[in-house]
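Next up: the structures, one after another.
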Structure I
């Protein structure tokens, strides 16, 4: 049986759009949706980006990532972190505790999941 959990998808548009897991239409009771306009974040401005955003869906009872949607520079790389988290059952708190290189878009993960 094939396990489709955590398989990311990427649209190589300008800016890049990447997603994994459920989207807002599939959100059920007991889930938290965390949305951010990241256009003015340092990781966007340092490359003169104009548009960046994130939407992360967390199951509140388990603190696990159910979905992630990233728009902007390096979205195709950042989505891999969320994909691994979903596949391996890594919680939001565990993602917050991980070490990320700075400055990078991955370092923004801590702020994306607040």
Structure II
């Protein structure tokens, strides 16, 4: 993978983008919990789209203005962290749902 041999700046960029993305996601989720279902889904969806465009924009500008390799490594690190986080949360959610399921539903 490109990121394994990439420059440190790329790793820092990817990690910084993921941390910022994660922090905004947590902030949005915290405030969405106080809203009605329709508003919460809307705010969460808009946040997701804005965060994706922001990350893409930062990577694009980095590639154009600074260094393509740094941007590519940053993108690879961000995608790996984002995927691992999403996969971990999906597995945790599935485990919670299975543990909270009434007896007898496992047989389906």
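Before moving on, here are some points about what is shown:
- When helix-only ellipticity at 222 nm (-39500 (n - 2.57) for each DSSP H run of 4 or more, over all residues; to 500) is computed for each of I, II, the one that comes out at -29000 is II.
- Read-out semi-axes √(5λ) of the Cα gyration tensor in Å, computed value 22, 15, 14, structure in I, II: I
- When distance in nm of label points 7 Å out along Cα→Cβ at positions 41 and 81 is calculated for each of the structures I, II, the largest result comes from II.
- Distance in nm of label points 7 Å out along Cα→Cβ at positions 33 and 97 - highest-scoring structure of I, II: I
- Among I, II, structure where relative contact order in percent (Cα under 8 Å, 6 or more apart) as derived comes to 28: I
- Here distance in nm of label points 7 Å out along Cα→Cβ at positions 9 and 25 was derived from just one of the structures I, II, and that gives 2.7; the source is II.
Every number in this text was worked out from the coordinates using simple rules, so none of it is lab data. A quick note: this is a predicted structure, and the numbers were derived from the prediction, not measured. Cβ atoms are built from the backbone, for glycine too; each structure is taken alone.
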